[in-house]
Structure 1
Amino acid sequence: MALIESQSDAIICINETLMDDELRSILEKLENEKDKEIFGLVCKRWLHLQSTERKKLAARAGPHMLSKMAARFTRLVELDLSQSTSRSFYPGVTDSDLSVIANGFKCLRVLSLHNCKGITDVGMLAIGNGLSLLQSLDVSYCRKLTDKGLSAVAEGCHDLHVLHLAGCRFVTDGSLKSLSKNCRNLEQLGLLGCSNITDIGLISLANGCQQIKFLDISKCSNVGDAGVSSISKASSSCLKTLKLLDCYKIGDESILSLATSCKDLETLIIGGCRDISDMSIKSLASECKKDLKNLRMDWCLNISDSSLSCILDQCRNLESLDIGCCEWVTDAAFQVIGTGEIGLSLKVLKVSNCPKITVTGIAILLDKCNYLEYLDVRSCPHITKGGCDEAGLQFPEYLKVNFTGNVVEPDVFL
């Protein structure tokens, strides 16, 4: 029992003096999670208060333990039951677990079930019926889920802001139609690898969800210009991040639509979109120059010096750029760096497999890009460690140069 000594030398018990609300006020002032845990070790009453005030929890537990947790952590807002691909456990999260969660954690706003491969539409139905306050759900790589379960979530969780469905291969346009109808506040949607999504689904999504800030439709091979253009127009004032990696049907029309509508775009990934040409990239550089920070366009085989020069000249806040395998790019593209009044903010540059870039181009980069932290020159036949040394190039200590693949890459484009 916690005791304090007053000025009159009388022993006073804190638990007899302070009410629950006052103890909660003390707990709220503890910023360190370890200190909050220690608070709960004082006595059973303090443990109960600490438990009921806990907002976040990551756990691995079956139905029996989840029921106990629900009784203890009554105000839990965020629950993470994700499984690691390398350290998953059997049987993992099941539909029975989701039923317990839906009935026991009524205050839940954020639920992560990433890589929980055992759950099915039955579990999603329980979530939709029980967690009406849910705002964020991650069921990436839960490969048994279909439109039936995800539509149940959309119909029951109208305040959904974030939904990640990467690797859910059975998801089709039906899920997007349900989101459009029921989740008008949706801001983030991850559909990486959902290859059954088409333009019809994206057009439907755009009709109802017009506050999209983040959209990942990478490797959705059935998506084309019509779907992307509908999203860019509908969410023109909101869209910050768009990922279109290996969307082979995407062409200049999508990029021109982004340039026209989404002036505040910050991150664009179009790697593998081989039909995109200099014409649309120049327009993007001109219209989105203020906020564009990350641009990945490796394997855009029609890109040349003319559009890259526009990017480097106009997008002065650009921090990360990937032009790997753009075989037409030469040293001439870098000549514009440093000619503007404001210096370039470039920190990450990947030029791997660019056969026409030489040590001369790297020298320009070193001279003009003072913030560069990572440079990828793998498989560039004219750029080797020995060649750079022979040319007298001096790489700053903080700059990591990847010549052979033995340097850890930054994850800015993930």
Structure 2
Amino acid sequence: MANLKTTFAGIQAPNPFWLASAPPTDKAYNVERAYEAGWGGVVWKTLGEDPAAVNVSSRYSATYDAKGQVVGFNNIELITDRSLEINLREIEAVKKHWPEQALVVSLMVPCVEESWKRIVKLVEETGADGLELNFGCPHGMPERGMGAAVGQVPDIVEQVTRWCKLHSRLPVIVKLTPNITDIRFSARAAKAGGADAVSLINTINSITGIDLDQMVARPIVDGKSTHGGYCGPAVKPIALNMVSEIARDPATFGLPISGIGGISNWRDAAEFIALGAGSVQVCTAAMIHGFRIVSEMKDGLSRWMDSKGYEKLEDFRGLAVANTTDWKYLNMNYKVVANINDDSCIGCGRCYISCEDTSHQAIAKLPQPDGSNRYQVIEDECVGCNLCEITCPVSACITMEQREADKPYLSWIHDERNPHREVGH
């Protein structure tokens, strides 16, 4: 079986699956049960200064797919509402009982050096393995000058990171907000401040829906609501993109990344690792399905690695980074066209409707003697957009087939159709 052990920012763990800082990691009871279930690490729910934060009721809402499964999860919960003293005592006890599992502590205090100095010293005394600086919480805390209010200002990201590195010997992981124009600026600032790693993404500003009877967004607190933090499978594409942006940025190349955002199974985890993540953090999937899902995650990842000949995580970590590039470098002479397998086609016509109405009218509808229709790709009109393949309800019925190019690789930078092309290179 493949070896799932990982060393992330100097922190060792039996596997890369960590619980993210969130309700599942708010107390010793939860964290110990998570370790028992097989999680490789946890990031303890964000600690702050006393008096502890006060939360409201209710706190969560969600979006669903056609089958009623949760695809997006929204919360307006704040950082821990338990005292700092209780949290520190439990962290110390848990680490003593579970020395092999990673235990990182998430932190958020005002942007005052003495506040950060005090809390990182207290956490260090518990024996925890590392610190995660929460610069991403998008609700409640930014109104107090913390969370995303910090993560959105690179200069402050760098400053606070530097304070923590100055006053603590523990590895410092900076958790980044996605509620920003370009995630790379915050990552560069974290690295400049001495961060040992970054984690991303934190939750996205969101309103999941409106109760049209009460005319208020969900979740509802005494007839009012507010924006919250969005997570779950729906945010995974955004998270993967932001991870890749940091992984391939020359200014942050090599900076360890903990991937977060919609990870629900082993395949999701493998995708983040392929884009350079050294560990992955899970929250929503655990909240919906319970801690035991990690068994399937570990087993699935291990079996897939075995099938590919990967003996350890480092064998495939980051392999997709080199194949992720800017649009301007893509090959303008590459061509694929759609092909419909008549044997598996059920004649639903969805490919024809989507192409005829919203694409390039590249599929012909051919009436048959029995009153049914057959669908055929008009190859000269097909631009290889993939829309028909996406809309087809039958797996592998429509495939995109490469056509031999009669011209060599050509990027947009040098394409003669580009009025701003570079000439003579």
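Bear in mind these aren't lab numbers, they're just calculated from the coordinates by the rules spelled out. These numbers were taken from a predicted model, which means no experiment stands behind them. Cβ atoms are built from the backbone, for glycine too; each structure is taken alone.
Data table
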{"quantity": "Volume of the Cα convex hull per residue in Å³ - highest-scoring structure of 1, 2", "calculated": "2"}
{"quantity": "Distance in nm of label points 7 Å out along Cα→Cβ at positions 155 and 219 derived as 3.1 - corresponding label from 1, 2", "calculated": "1"}
{"quantity": "Distance in nm of label points 7 Å out along Cα→Cβ at positions 203 and 235 from the coordinates reads 0.7; which among 1, 2", "calculated": "2"}
{"quantity": "Relative contact order in percent (Cα under 8 Å, 6 or more apart) from the coordinates reads 6; which among 1, 2", "calculated": "1"}
